[in-house]
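**Q** The following blocks contain the structures, represented as structure tokens.
Please treat every number below as a calculation from the coordinates, not as lab data. Everything numeric in this text was worked out from a predicted model, so none of it was measured. Cβ atoms are built from the backbone, for glycine too; each structure is taken alone.
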Structure P
Amino acid sequence: MAVGSVSPFRPVGTAGVNAGSTSASVLLAGAGETVVVTNASGALAYVRFGADPLVVATTSDMPILPNDRVMLSTNPMVTYAAAMLSGGSGLVLFTRGDGSFL
């Protein structure tokens, strides 16, 4: 692959969590080293990844803007994700796969 080239994102599976002001976790679907996190809510979301269902997101974790998405790199040990919102409630989606997007 040429330097600077982009490998298109290939999604494998999506898991969603109904987030609120307290952390909620979800088992990630599929495999891959990339996770696209989609914050489908109108509030700021915070996400954290872990290896077990006890993973907890806090306001010190990765923020995702309302109605936005971000692509993050993970490793094979990551099997769960947690999310919480700054207020209200809403859906946060985690799509696992490989590759990237512009």
Structure Q
Amino acid sequence: MRITAQLVRTEDERHLWAQNYDRDARDILAVQRGVALAIAAEINVRLSPDARWSSKEIQQVNPEAHRACLMGCYHLAKFNREGITKGIEYLLRSIDIDPNYSPP
């Protein structure tokens, strides 16, 4: 899976940073960690040792379960009856796919 992460200043839409990641889809949490650390470095933010994650703490996830969880959160954020119903369906699907994946 190829992911391109970009940092753009919204004020003037100036491109500040971009990075490509070629990783297994099960490593999406490691990619998110890498993007967060790269952006922190780019904007000169110093992270405390507690804010850094060790690679041992990052688990591989089932990409289908992760996607279903994201879709569930997206629909829940609509804050209407249809969105909540659909969001719960996606979260339950995520749990069915991988009962050990904790976010849903």
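**Q** Which structure, out of P, Q, was distance in nm of label points 7 Å out along Cα→Cβ at positions 17 and 89 derived from, given a value of 3.9?
**A** Considering all the candidates, the number was obtained from Q.
**Q** Continuing with the same structure: Given a value of 0.9 for distance in nm of label points 7 Å out along Cα→Cβ at positions 9 and 81, point me to the structure among P, Q it was derived from.
**A** Source structure for this number: P.
**Q** Turning to a different aspect of this structure: Out of P, Q, which one gives 45 for relative contact order in percent (Cα under 8 Å, 6 or more apart) as computed from the coordinates?
**A** Answer by label: P.
**Q** Follow-up question, since we're still on this one. For Cα Rg over 2.2 N^0.38 Å, the calculated result is 1.27, so let me know which of P, Q that is.
**A** Q
**Q** Comparing distance in nm of label points 7 Å out along Cα→Cβ at positions 49 and 65 across P, Q, which structure shows the greatest value?
**A** Q
**Q** Now for a separate question. Figure out for me which of the structures P, Q the number -14500 belongs to, where helix-only ellipticity at 222 nm (-39500 (n - 2.57) for each DSSP H run of 4 or more, over all residues; to 500) was derived from the coordinates.
**A** Q
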